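As structure tokens, here come the structures.
Bear in mind these aren't lab numbers, they're just calculated from the coordinates by the rules spelled out. The structure displayed is predicted, hence computed values, not measured ones. Cβ atoms are built from the backbone, for glycine too; each structure is taken alone.
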Structure I
Amino acid sequence: MQGLVPADEEQIESEAKGFNGFWFGDYETAKEAVQSYQEPSPIEALVLSPLDEEKFEPDYLLIYANGGQMTLLMNGLQYFNYEVVESSFSGEGSCTDALPRCVATGKPSLCLPCLGERDFVQVNDDEMVLAMPADRLERTVKGLKALKETGLAYPIGHFEPGMDVAPLFEAWYPVQDK
């Protein structure tokens, strides 16, 4: 997986040559893109498994979800302990993005999957990916349950045209006495 081990100059040039004329209009732009990959953190091994198979205790999670699901997931993450979730788009090469950035920073990282991820991993057109340290999962689930108690859950509803939303806004954003 790109971004998890350091690339030498020969690897950078080789990938840039492959990207030139296909993903990027010239070699210099392609090389700039390849050089922008997240600086890798030292790791010993990478083991991947569906979370529900519980084969081992994970250090990091990769969660694929559509936009509405991802919004609620991140709201759940932030419910009891707010933190900004960084988002980036590296273009082609998203395998160098969410997980390596999460490993390097220790923080959740959201990104749009690249076409390679869509082709080889069969990520759907409406999906995004969130890399998250596994220690955030319990807090996220608790936050999602708390949000559900307030009426926020998936699927997310829409207001009907012409609907008076003032009562809802008053409930969601109460005016505080000064």
Structure II
Amino acid sequence: MPRLAALVALSFAHAAPASAAAKIQRVVSPGGIEAWFVQDSTVPLVAMQFAFTGGSAQDPAGKAGTASLVADTLDEGAGDLDSKAYHERLERRAIQMNFSVTRDYFRGSLRMLKENRDEAFDLLRLALTSPHFDAEPLERVRAQTLSLLRRESTTPGSIASDRFWAAAYEGHPYARQPSG
């Protein structure tokens, strides 16, 4: 499996009747990226999910939360579109795009109506290849993350989870909280 491992589920998605089994096709790109393809033409919806190695465990020492901040700001302007214009294009075409990280993986998802797939994939391409990371959106997302971390620091479940990871993986990047 190549260093860049990708899992893609691309479908004209709709919950299939219980009696119908989904046919899953395995596809491998010329570059060696593996994808699983499921097609269901009952609803004109395209949904895709992908993941590749590059989660928060890859954050540089002393820079915990870097991968999470990148994931949270990739859709805050890309190419020739600032954050507002980028989000307006997503909203105008009812395109859902999300990025997140786990300790091991960078993940993304994209959902759109079939008729909007070209624009959706163009916006995804821009987010992945030409993100802006402009100061205002970056600071806004950073402030939101800090607020979330403050709230989680008083939540028993979050405290227990953080302590578990810190104790179980002391000295390893897994011990760090993915959000920073």
Structure III
Amino acid sequence: MKNILFIIFFLPLYIFAQVKETNHPDMKKVEAAVTQWANQTFADYTEPRFNKFIPYYTDDYFLTVIAVKNIDKVINEQKKMYASGSFTGSKEDFEKSISELETRKETAIKNRDNFNRKKVDYYQISFWANIKMSSNVYNYIEHIVLVDENMNIKEATINSHIGKKDDFEKIIYK
């Protein structure tokens, strides 16, 4: 029953919690992999730009990350309740509760930091560049690129195209 409640509570969080990150430790590696892919794919391009970096964590790793955040949230809520006088218990009850939560938080942090299984299913990043077209004009094109944990490109899809004149105009590939 506990596991079912846990899943019911965390599933909505998981669905909506794949957020954009700006200083993820793997972001530069992903950008380098996409740059290498672009160098091997396009005949010519200029002014590459990256944004919308999103790591899609595995379920197991995501649960270890969210556990730390949720325990921290409970600690902060209890401290606010105690400070406002709405905590239903004695000072000893409060201190015992906070101590237990801090211990659980330390354990959760160790579990997260020592996680030794696969952490991400893939990364998603938006790659913009002026790419040379068959008309010898450069168009500003956005590709949504999926990169696996080994920094291999899984998929690249054109998402936006600025400056395209007609449907006969094509990207010049190597």
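Quick check on the output: 2.2 is distance in nm of label points 7 Å out along Cα→Cβ at positions 37 and 109, derived from one of I, II, III. Which one produced it?
Computing distance in nm of label points 7 Å out along Cα→Cβ at positions 37 and 109 on every structure in I, II, III gives 2.2 only for II.
Give the label, chosen from I, II, III, of the structure having the highest value of FRET efficiency 1/(1 + (r/R0)^6) of positions 61 and 165 (r between Cβ atoms, R0 = 35 Å, to 0.05). Walk me through the numbers on the way to the answer.
Numbers: I: 0.50; II: 1.00; III: 0.15.
When FRET efficiency 1/(1 + (r/R0)^6) of positions 61 and 165 (r between Cβ atoms, R0 = 35 Å, to 0.05) is computed for each of I, II, III, structure II gives the biggest number.
Looking at structures I, II, III, which one was mean count of other Cβ atoms within 10 Å over residues 45-52 calculated from, given that it came out as 18.4? Display every interim value, and only then the final one.
On the way: I: 8.5; II: 18.4; III: 13.6.
Attributed to the structure labelled II.
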